[in-house]
1. Given a value of 2.7 for distance in nm of label points 7 Å out along Cα→Cβ at positions 34 and 50, point me to the structure among I, II it was derived from.
2. Among the shown structures I, II, from which was the value 17.4 of mean count of other Cβ atoms within 10 Å over residues 42-49 calculated?
3. When you work out FRET efficiency 1/(1 + (r/R0)^6) of positions 18 and 178 (r between Cβ atoms, R0 = 25 Å, to 0.05) for each of the structures I, II, which one comes out largest?
4. One of I, II was used to calculate P(r) over Cα pairs in 10 Å bins from 0, in percent, giving 8, 31, 33, 17, 8, 3, 0; which?
5. Kindly point out which one of I, II the value -3000 was derived from, the read-out being helix-only ellipticity at 222 nm (-39500 (n - 2.57) for each DSSP H run of 4 or more, over all residues; to 500).
6. Using mean count of other Cβ atoms within 10 Å over residues 138-145 for the comparison, can you identify which of I, II gives the largest number?
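Bear in mind these aren't lab numbers, they're just calculated from the coordinates by the rules spelled out. This is a predicted model, so every value here is computed, not measured. Cβ atoms are built from the backbone, for glycine too; each structure is taken alone.
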Structure I
Amino acid sequence: RDIQRGDRFEGLFETLYDEHGDFAKYGDIRYAKLHVRKTDLPLYRFVMQDGEPDYFNNNGHSVRKALMKTPIDGARLTSRFGRRKHPILGYKKMHRGVDFGAPHGTPVMAAGNGTVEVAGWNGNYGRYLRIRHNGRYKTAYGHLAKFQRGVRKGKRVYQGQIVAFVGSSGRSTGPHLHYEILVDNRRINPLRLKLPSGKKLKGMELARFKKVRGETSRIFAASPAMSRLAQSR
């Protein structure tokens, strides 16, 4: 959304102190609200029963899409999904993913919450990572330089978490990320996928969220004015 004169942003964040009572660091953003053209857009941080944190609106709908189309910042799209002349083999071949050119060592993020299914060498893909997100969706990342420390088969990862770094391993002409989205184990065009929406809380989790939402609102109302972070001028 475009921010215009008179729009407001409010937020509540944690401040953490050490055992001596001295400031240590800022923690999580607990609450944020954007007031845009007479419309309030409040978001609340909530940790679900499986331990995953996320941000939800008043009705308990997650504001995140289930998957990211681009799991890397500041990269340029260098090769699209579809038939192309292979840059090494020299003949036309189906390219079942998209390539993002980026400097060697650029961080690669998990496109969504999930579990690492494969983390190792995979032939022409070089260092290869595959994450299972649910019963239908998987994402794969190829030609990596290395994995983030601790990322291995069976590891739980979260959307936006750095899981690997761009490289040029396997059959590659230079540093880039090869990215695939699989639906029911079939590779599809990531740029054309209608992404599934995020989680909608129900039942006991929705009731627990409403309790957290109320507690957060009370803390915000009683907090110093400095927590009202910014106003567009």
Structure II
Amino acid sequence: MPVKVAIIYYSATGITYQLARAVREGAEQAGAEVRLHRVPELAAEEAIASNEGWSSHRLATLDVAEATHDDLLWSDAVIFGTPTRFGNVSAQLKQFIDTTGPLWREGRLADKPMSGFVSTGTFHGGQESTLLALYNTMYHWGAIVVAPGYTDPVQWNAGNPYGASSVSNNGQLPPSGVEIRAAKYLGRRTTEVARRLLEGRSTPAGARLPVLSTSPIDARPFYDTTTREHHDR
């Protein structure tokens, strides 16, 4: 059975989308079955219309399906993509992530390999901080972060051990050849790590770790019901 990889991304002017396509190509080269889905747009119509690159990319990708929770449940691995917004994850991708509480509570996202890719308008534009912010969510899910590190020669040229990334000169430049190769490698590496985990779980000794379906915090009052004394958490 092929590894199932979900690539879930947001892109305004298309740079992150180009990286997403490269990630998909790398995953497919490694034998994965891939879903490439975008998260819903949240920006106002007038804001989109004011930027030709934004409006044209939106029209060009209307046929790309929107991501749902089913993509997360279906997948063996998930790779998220986002442009940076002041050194952080875009509101569009964050909004999708923030709806995953029910899946988290049931432990449905635990033990999944996950990684990320980003694009910035300038050098030092927040690539690393955005990836680290994205990975904070994965730690809460109990997911397994798959960083590219420097595990392939392309990484020494790409220079980002946290994930794949691109510098677009504020949307004017497509990803470079090195950036595309690094994105392909991210897709391939995440697929290969997921495959190894799946193969390990096929043996009795490799069974999944138990995951609580409800949080024990739910049963503990934030305030003592008798004294109303605040409890440190």
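1. Only one of I, II returns 2.7 for distance in nm of label points 7 Å out along Cα→Cβ at positions 34 and 50, namely I.
2. Computed on structure I.
3. II
4. Derived from II, not from the others.
5. I
6. I
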